[in-house]
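K.L.:
Listed after this line are the structures, all set down as structure tokens.
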Structure 1
């Protein structure tokens, strides 16, 4: 299943309601699971990003739909990266020749 790494920042709305962050994270995990995926890691961070998540979702279309739903809630903005494990990058390198 494809892996996605999201670098997340709270919006003004999200930071104003920071006490709800754990509940929102649980809702996000449920959204991922209901979309056929799984939350591998969710970390709150200090620095340029407020949260980093690593999730698995069935495909890019599902990942995009999940991110649209998340963004529509208005609490965060994300920069999401498609990630590859060693087997996947090996296949990519073989195709690249």
Structure 2
């Protein structure tokens, strides 16, 4: 199956699988180029009409017609090496350091 580009992705992050506090939308132009990404953070962002519009506008502005996404959070919102030391587990989101 041939992949159609640009392809959009939307990924949810949060302190556990249920509470989403960060959304990352990406546009993949093709396999040889790093994705273009934008993120949103906050409470209730999955239902915030302004955030939903902004994500749609971001993807549309890059010509995205197909989007893939998982149906739950995939990890914590914190970034290793930025929010906590490289090689350690996130001290803010203990859920993700368990066998989940």
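What follows is calculated from the coordinates using simple rules that are stated; it is not laboratory data. All of these numbers come straight from a predicted model, not from anything done at the bench. Cβ atoms are built from the backbone, for glycine too; each structure is taken alone.
K.L.:
Assign the value 2.1, calculated as distance in nm of label points 7 Å out along Cα→Cβ at positions 42 and 58, to the correct structure from 1, 2.
P.N.:
So the calculation was done on 1.
K.L.:
Here is a further query. To test your reading of the models, identify which of 1, 2 gives -13500 for helix-only ellipticity at 222 nm (-39500 (n - 2.57) for each DSSP H run of 4 or more, over all residues; to 500) when calculated.
P.N.:
Label of the source structure: 1.
K.L.:
Follow-up question, since we're still on this one. Identify the structure, out of 1, 2, from whose coordinates Rg and Dmax of the Cα atoms in Å was calculated to give 14.8, 41.
P.N.:
Only structure 2 yields this read-out.
K.L.:
On distance in nm of label points 7 Å out along Cα→Cβ at positions 34 and 50, which of the structures labelled 1, 2 is highest?
P.N.:
Once distance in nm of label points 7 Å out along Cα→Cβ at positions 34 and 50 is worked out for each structure, 2 has the highest.
K.L.:
Right, something else. Out of 1, 2, which one gives 3.2 for distance in nm of label points 7 Å out along Cα→Cβ at positions 10 and 82 as computed from the coordinates?
P.N.:
Clearly, the read-out refers to 1.
K.L.:
For structures 1, 2, calculate relative contact order in percent (Cα under 8 Å, 6 or more apart) and state which one comes out highest.
P.N.:
1
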